[in-house]
Structure 1
Amino acid sequence: MNQRLGKASMKPEEPVYILNSASIVGTKEGQGPLGLLFDKVGEDDMFGCETWEDAESTLQKDAVGLALDKAGLRPEDISFIFAGDLLGQSIATSFGISTYQIPLLGVYGACSTCGESLLLGTMSIAGGFAQKVVCVTSSHFASAEKEFRFPLEYGNQRPLSATWTVTGSGAFVLSAGQGASEANGTPGTKGTFARGKNGPRARITGMTVGKIVDFGLKDSMNMGACMAPAAASTLEEHFTDFASQPGDYDKIITGDLGKVGQRVLIDLLQKKGYDISEQHMDCGIEIFDGESQDTHAGGSGCGCSAVTLSAYILKQLEENNWKKVLFMPTGALLSKTSFNEGKSVPGIAHGLVIEAL
């Protein structure tokens, strides 16, 4: 059973299903264009906690619980949970989901963590190591500013190239086709589901693993430009491995490039002979209203692509507005230590082919 495709891609022998998902966001995100689509919007960004970090942990805990409830499952039904965040030692994850006592595989891909966790979860199911897994990630504007830039009290100025870290968490329940429809109370056969209120929402049919790409950029206030070369690299590899073209997808969706990174990505790929200008969409551009919300280049953070996928992208696939998308979150691999030591900001991006049922 060879599920490898080309140099860096995989095509599961049987699709892996996104059984259900959940999205929880902060107040600013709830006021944006996608606000009515999120499952839950916090009344304030502390979410009833005393610290920003605890608030982010609460986001993950509640997102996982809601995703399981929507899928009609309990924690004991889940083989593994793939989870991560932006904070040092992934503390939002470790303090957030420990109460579920699900075997944990911690993931760090910066803002690409949603893509990486879904990719690893899909691999574990496709390889026969699990029947159902949960993938979750989060970010919080205040905890990320504290971790990577300046405390909020400092009131530093943000250049127009800067993006706004999304406060939010997205959780996804993945399942194999064989027997997975039992969660809906309907016996299933291999690779098939009975559609019901508990899902499934879509299916994952392909994956491309990204590599670290470093163009030597050192501006932590222009993450879009730092991550765009990695997105271009993964997209080029994906097109090669799958023998596909941009027109094969209704949408090619990056996670966190914003307006600046989007322009860089399109330009880089045009030089390689690929024009994605008609298909490209960026979660960081979609989640905020650039005219009224003062987020400059757009949104970013682990939660940006995760909540947009759960609330908006999967909805478009469910309603058959789109048939097939390439979902590709992007991450900037830096720390406050590397930045203060004058290091550049490498990037990485992972892609998943997600199709309507």
Structure 2
Amino acid sequence: MPSVRILITGSSGLIGSEAVEYFGRRGHAVHGIDNNMRADFFGPQGDTGWRLKQLLERVPNYMHRSLDIRDRGAVMDVFATLRVGAVIHCAAQPSHDLAKDRPFDDFDVNAVGTLNLLEAARRHCPQAPFVFMSTNKVYGDAPNELPLVELAKRWDYADAADHQGIKETLRIDRSKHSLFGASKAAADLMVQEYGRYFGMPTACFRGGCLTGPNHSGVELHGFLSFLVKTALNGKTFTIFGYKGKQVRDQIHSLDVVRAFEAFINAPRAGEVYNLGGGRESNASILECFEMIEAVSNRRISWRYDERNREGDHICYISDMTKFRSHYPGWSLTRRVPDIVEEMVRAEALAN
């Protein structure tokens, strides 16, 4: 990939900051947009200021802007000033629980902010690949309609035809999303439309659980990170419904960014990809408990709340067949046990 100027939104967050370091190491001029709104959403635990400090120290070719993507004029000015070669859009209000309490902020950040970026890109760099970090919550609770079987420590798909997981062909309407899922679906559709209507090289990556040691996980967002932090700090973790057997696939932030790179190197117009650990890297909450306890030598304190979260998935595994067929050179470098071990060690050092 020749050196280009890459604009990354949400550049201090989990995926954005991984992208800053990854592309910075490869000699690209990296420009980040992040106003640390995560601290506003989630309080001190969600603050990403520590990560920004790391990036400024580690990535000499990184230029940071504290800018709100809801500010249409400011966004347009950035694109007018820079000759952007690729856009990686990760900025978001990421919690479906928080969205119900702050619906205007949720929609304005997720949907309107995305439109601001798309239109700025169309006017100033329409040939630049535009990568959007979408979410599996655009499917709402439709994945729960797949027949499931209850096993000792997890739920799994009962039908062999569903074994590889959720495909991109699953409907995204006529289901309960949470307001967060609805705002992200609006953004997702708009990213597709700019690709299909204007012919721009855009892609929606519908992520499962994205994780890694640089995640500022909180109870409302960032399950595995929050679980590790809770366990190593001797606090009590709350399981919400489904007997703790709910399954999530887990993908490391580095593998997410490598998928972005694959698309940027060979972009397509208006594409949609599910992105997660798939069958190679997934676990239930109870299985994650076991892995964390084995690595940390600590017992996890937990309580059970029978009420599941609204619109939550019982079993979600991303079918990666489509992305792998388009980009066969990409593969996972880390799986759940590797990720858990890395996160436990990182948290232990932080303490």
Structure 3
Amino acid sequence: MLQRFFIFCSGADTDILEDCSSGEQTKYAGIGATVFFTAVMAAIAGSYALFTVFDNLVTAIFFGLIWGLLIFNLDRFIVSTIKKRDNFFDELIQASPRILLAVIIAVVISKPLELKIFEKEINQVLLEEKNDLTLENKDQLALQYTPTIEALTAEIAALKEEINTKEAEVNGLYDVYISEAEGTAGTEKLGKGPVYKEKREKHDAELTALNSLKETNNAKIEATEAQIATLAADYQDKVAETQPIIDGFDGLMARVNALGKLPWLPSFFIFLLFLAIETSPIIAKLLSPKGAYDLKLAEQEGALKSWVTQQKDQRDVLVTTDREVNNRVYADIAEEQELYDYKRKIARELMQDQANAFYKKQKGVL
């Protein structure tokens, strides 16, 4: 039962193969087993690749099975259409398009399994890329907020500097009227005279202005700091909003690109393995000597071709003979006087009818 199934997978004609030796049947069963297990590997690889895309196990398995059946059908077609010839190079030329197709299939099959085999290394590469993307994202978002925040910070610094300048001015006036009272500067008279009173009033007026300035500027500083805090919160919200996109940067294309950044030699050997598996049925068919199955198949196809050619020749002869007979029959009929008189009578009646119809039409016009 298993051998018959594998023979079916090889695409061989079971009716012809049943009349061959057991060794010939075993050869084609081995070719069919290679086709079958290649399709199984394709289904597994396709399911994993689709799982990385859809992130749904049922969907991935369903489409993976369809992909495996597609590969099975292609491989079965490739093997079954290679015919053994007397010249190896003719067979190689015949199989070259199929070998190219096998190479393409091997690439498609091996890539998803490479992604699974090197999953840990790929995850490390993706982690580094995600970290770089996170930093770049923060820098790009900061460009939207940094100029405004720096302008507001400079505004706060200017307000504080204005207070400090005014405060230094008031402190200077304080030192002036104290020195006047002590007699160490100004009029150098000890006591609180008119000059002292004048300088004291000036200091008190500037102190009042300083307090008013502090109140006004502190209110402005608080409002500006609130704006800065709002911008900082907006920046953090933007970062939090865009971070899930970066965290989800692990799809099929991202993993394939990450695989390309790893050393190429291990991936190349895996590709060679699948290439050997995929081309093994074709190579086995090319290298195997012409067996009983190939001879019987060639005999059957030759007999069918001869029969078709014979039928075509017979149809051509039949058509030619029938044409010659018809020509002779019509030639004999054309010489009969009875047929001539009959056609002459019919022609006379037709011409009379035409003349009558023309007369009626002309009369109607007049």
Origin of the value -32000, where helix-only ellipticity at 222 nm (-39500 (n - 2.57) for each DSSP H run of 4 or more, over all residues; to 500) was derived from one of 1, 2, 3 = 3
key: For mean count of other Cβ atoms within 10 Å over residues 112-119 computed as 22.1, the structure of 1, 2, 3 it came from   = 2
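Rule-based calculations on the coordinates, nothing more; no lab input. Quick caveat: nothing in here was measured; it's all calculated off a predicted structure. Cβ atoms are built from the backbone, for glycine too; each structure is taken alone.
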